[in-house]
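Visitor: Structures are listed in the sections that come next.
Please treat every number below as a calculation from the coordinates, not as lab data. Please read these numbers as outputs of a predicted model, since none were measured by experiment. Cβ atoms are built from the backbone, for glycine too; each structure is taken alone.
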Structure 1
Amino acid sequence: MEWTTVDLGNCSVLRALDVIGKQWAMAVLREAFNDVRRFEDLQQHLGVSRSVLSRRLNEMVDDGLLDRVPYREGAGRERYEYLPTEKAWGLYPVMVGLMQWGDRYLADSDGPPVRLVDRRSGRPVVAAVVTDDSEVCAPSDVAVLPGGSLRTRPTGD
């Protein structure tokens, strides 16, 4: 397959970036993955304006990344927390990969700010490209093959 002939109009990477590439989207997901899910907590921890956070949360609910769930403390007014959906949890390996890339190339001289470990074994967790039977693949081991919805651009013959 000649990659330059591929029509990128239905590229999954570009479609994903259209959803998660918006400013604050990955930061909000990072917070939600770490149990920071209430509007006030998100706003305070991220240091983002209420209007920007409100707009981003609404978009992420519309995109199916977060569920908006009401809660009430005592006799207070109804408020909302934002729970990651299955679709959002599907991005967790991407988040881990981004974090580990940042740890490797952008961390402070003291090292990364946090570490991820398996709760049961205490062993470090890493993001990796693996086969469906868990064999780790180097980028050079991966072949790109046509899928069912591949479209090609007309050639200039």
Structure 2
Amino acid sequence: MDDILKRLDERLSVTSVVMEESQIRVEARLSSNGASCPRCGCHSSRRHSLYTRTWMDVPEGAMPVSVRLALPKWFCDEKGCAQSVFAERLEWLPSYNRRSSRLDSQIRALAFSMSALQTERVCSQFGIRISHDAVLRLVYKTGVDESASPFRRNR
């Protein structure tokens, strides 16, 4: 599991893996020496605290994987910045997202090959809890290049 998470970010380290009957729970930690403030862009290396985020990742076999990740928060030392404390941003796990980008791309691939209801059923077979409405929201967020369609008329 450690090497799978290392592909997402080399700073990730797995602290524990618990195999349960219904899922795999992974505890991980992100080690970093600093981050840039999302508001002013100033680099900070003064740590404030740690907070945890829980998200779902791609299933291992037919077992869903739940990852609990400890992330650092940092002080912003820039005088004019209104953001005094900020959390480190991860490009592969957008803010407020409960699923990894890898899992979203797999769900998206299923959704573009079948209906949202069928995608919900297939995902539930792998232990991924997602509603057909969430599948539709994921599809609507996906940018589609309209010029690539062979069925589009030239105007």
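Visitor: If you rank structures 1, 2 by FRET efficiency 1/(1 + (r/R0)^6) of positions 109 and 141 (r between Cβ atoms, R0 = 35 Å, to 0.05), which sits at the top with the largest value?
Guide: Across 1, 2, FRET efficiency 1/(1 + (r/R0)^6) of positions 109 and 141 (r between Cβ atoms, R0 = 35 Å, to 0.05) peaks for 2.
Visitor: On to the next question. Between structures 1, 2, where is relative contact order in percent (Cα under 8 Å, 6 or more apart) highest?
Guide: Answer by largest value of relative contact order in percent (Cα under 8 Å, 6 or more apart): 1.
Visitor: Same structure again: Quick check: 203 is what I get for volume of the Cα convex hull per residue in Å³, calculated from one of 1, 2. Which structure matches?
Guide: 1
Visitor: Matching task: -10500 is the computed value of helix-only ellipticity at 222 nm (-39500 (n - 2.57) for each DSSP H run of 4 or more, over all residues; to 500). Pick the structure from 1, 2.
Guide: 1
Visitor: With volume of the Cα convex hull per residue in Å³, for residues 45-100 alone computed per structure, which member of 1, 2 shows the largest figure?
Guide: The maximum falls on structure 1.
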